[in-house]
Every structure is written in C-alpha cells, then in structure tokens.
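Below you'll find the structures, each written out as structure tokens.
Throughout, read-outs are computed from the coordinates displayed, never taken from laboratory work. From a predicted model like this one, the values you see are computed outputs, not experimental measurements. Cβ atoms are built from the backbone, for glycine too; each structure is taken alone.
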Structure 1
Amino acid sequence: MPLTSLLETNGLTLDKETVTSLERFAALLMEWNRVHNLTGAKTEEAIGEQILDSLWPVTFLPTPYSLLDIGTGAGFPGLVLAIALPDTPCTLCEPLQKRAAFLRYAAGELGLKNVTVEARRVEALPARPYSLITSRAVTETRELIGWSRPFIDETTQMLFYKGEQVFSEIEGLQRCDIELVTRDKRHYLWIKEANRC
C-alpha cells in the first residue's frame, strides 16, 4: 500500500510536501539499510508501518515547542516526527555512530533545519528543558523517566512507545497524569505531567 494511502486509512492526512519527505526518508533508509543494517524493517511495507507507528501520536498530542527523542535508532520516532513537525526543534539522541551518521545524512538530504543529532548517550547531554520527550523500544518506563529528569520542567510531557509490558511498568505512575492510547498492539504511554513523576 502506498504511504499516502496507509496514512490516510489510519486517520493521518498530511500535506503533499510532508508525505514526499517521508517517502524520501523511507527510500534513504532502504538504501542505507542494505549496507549498514540500521533497522529490522527491510521492506517498503515494513518501513511504512514504522512511519505510521511513529506518526500516529500527532493525532492526539498537542504540538510541542521542542522535542527530545531518546534512542532514535534509524529515525523512529524522532526523525519522522521532525518531518511532520517542521517548526519544532528536534534533538535526536542516538549513541550508535552508524545510526547517528544516517540521521545526519537524512536530515541534510531532506533539508530538515529543525534537527540536531547528538551522537552520545542521553546521560551525556547538557541539561535543558524540552516540551516533549519521546522514546521507542529503548528500556523500561522508570529508567526512561530517570534519564529524562534533566530535561523536564513544569510544562514537559513524555510519550513512550510501548508494547504489552507497559501494564506492569505503569503501576504507581498515576500521579504523573498518564493516559494510555492504544492502536493495534502499540501502547502510547502519554505522561502529561512529567515533573510529577
């Protein structure tokens, strides 16, 4: 299924320029993945699903004024969100050099002026607040919250892309004002008051 159809079928209607950039990103990832094995998504269909998974939260999240993505990997969700949110400065934290090199290359090829790639562990980043902190398939929720503390102020929200393990991970987190949004087997853990965690 073409990316435009996949996104529209799932309630995501994006402007033509954004879809073109997402298609170009998918092509670049396919090209690099053949040599560098950046992600397990090896086909256009699989990459399209990863793009949809990364993007779907824009259907319910308020637009952030800044974003930190912890462990961006091959671009999910951080680079995909940066494409969809061109006015939001996005910091992509990815310690693996080959993935960070791909992120820089892709951001340059796509003309993404809102992207900064940090090729280091999140613990090494300078402390400063972000309005949204995201992470997908990195570690369990409490550890992510711990890593995020230097980047949280009273306005910060967090969005963690989770699987079934989320139900045991959120026990005791209700004080953070959490909402669990589910699509298929994906659970988006939306922490609305990160400073209370």
Structure 2
Amino acid sequence: MPGPGSEPLTSLDPKAPLVLDTRELGRRAGSQHQVSPTVPAPTDLGIEVLRVPEGAPVDLDLRLEAVMEGVLVTGTARAELEGECARCLEPISEELEVTFQELFVYDDSRDADLDREDDDVSKLEDDLLDLEPLLRDAVVLALPFQPLCQDDCPGLCPECGARLADDPDHTHDEPIDPRWAGLAALKNDDD
C-alpha cells in the first residue's frame, strides 16, 4: 500500500495519444522540437450535427518551443468531418484543417500574474502536456454553427418533409381555412 507521500507526480497518462513529453526540450529557451503524429480522435470532438468520428485519424503537425515561462505549442490539425445538413439532413463529409497555439507554463512556475488567472492557464504536469483541450477548442470553434450540404440548400418542405433540392417544383394546394371548410363541402356537392 502506497504511503501518503507516494502520490503520482501527474494525472496525465504519458502513453495517451494526445499527451506529449517535453523533456527533450530541456527547458532551454529557444530549443524546439517538431512532431507530426497521427492520433485517434477523442470522444465528442465537434458539435451535435458535425463532428470528427471517435477514433478517426487526426493528423497533427506540431512545433514545441521552449520559452522562459514554459513550452509554446504551435500546430495544425487535419481531420475528416461527418455530420448532416442543418436544413435537409443529408449526410455531410468534408475535411477540416485548424491551426492553434498555446503556452503551457511550467508546473513549478510561481509567476503572480499566472497564479491569479489559474483557470485560464494551461500548465505542464511533470513536463507532460495534454493537447486534447486545445484540439477540442480549435475544432469546435472552427465548425459552422449550422452546417449546410451546399450554400443555397433549400431544406425540407414544411408540410410533408420532402427534400426541396430533389424536387425544386414541389408544391401543395392552398390550404383551406377551417372556418370555410363547410362552404367548400357545399361547393363540392354542387359539382
């Protein structure tokens, strides 16, 4: 049974695909390292109608650069999106490319300004950094609020649900006002 002082140094799993080890940089300001891993997409990477499927490949091009305060991560992520059109519900499949940049401060940094804004600062844990929150923010912010299969998608017929792009001349008879329905029935009886 571990003693009270034998707590793990970090809550991050160094074998997780989006956790990177920065020890190679050696905390020497100006040193940098380029990596280009392909990682599986985490769960719920996207919005309800458009997302990167869980486990789909996400291609990353990253530059890790040691600076005085920590490690600056600059990168690009590319992935296939799947979803449906917000107007006609047709399947959508397209490629997404996003760029991101974040400073991960050293966990032993005692900068007063950084301590005050603790929630807004990404920190290294035992020289490990977790890219998942950064990737998730970059992808979600790049997605359209209402994705469309085409810019001028006419959507669905509000009366019967027919896809209007398949039948541009789709129409319905003018609805009869229920207050006049009795007269319409009399007119039909005369005919």
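Observations on the structure shown:
- Which entry (1, 2) yields the derived value 1.7 for distance in nm of label points 7 Å out along Cα→Cβ at positions 148 and 172: 1
- Taking mean count of other Cβ atoms within 10 Å over residues 92-99 as the criterion, the largest value within structures 1, 2 is that of 1.
- For Cα Rg over 2.2 N^0.38 Å, for residues 60-107 alone computed as 1.09, the structure of 1, 2 it came from: 1
- Here relative contact order in percent (Cα under 8 Å, 6 or more apart) was derived from just one of the structures 1, 2, and that gives 19; the source is 2.
- Label whose coordinates, when helix-only ellipticity at 222 nm (-39500 (n - 2.57) for each DSSP H run of 4 or more, over all residues; to 500) is calculated, return -11000 (choices 1, 2): 1
- Distance in nm of label points 7 Å out along Cα→Cβ at positions 28 and 132 - structure with the largest value, from 1, 2: 2
- If distance in nm of label points 7 Å out along Cα→Cβ at positions 156 and 180 is computed and equals 3.0, the structure in 1, 2: 2
- Parent structure of the calculated result 15.8, 45, given that Rg and Dmax of the Cα atoms in Å is the read-out and 1, 2 the choices: 1
- Identity of the structure behind 3.7 (criterion: distance in nm of label points 7 Å out along Cα→Cβ at positions 52 and 124, calculated), options 1, 2: 1
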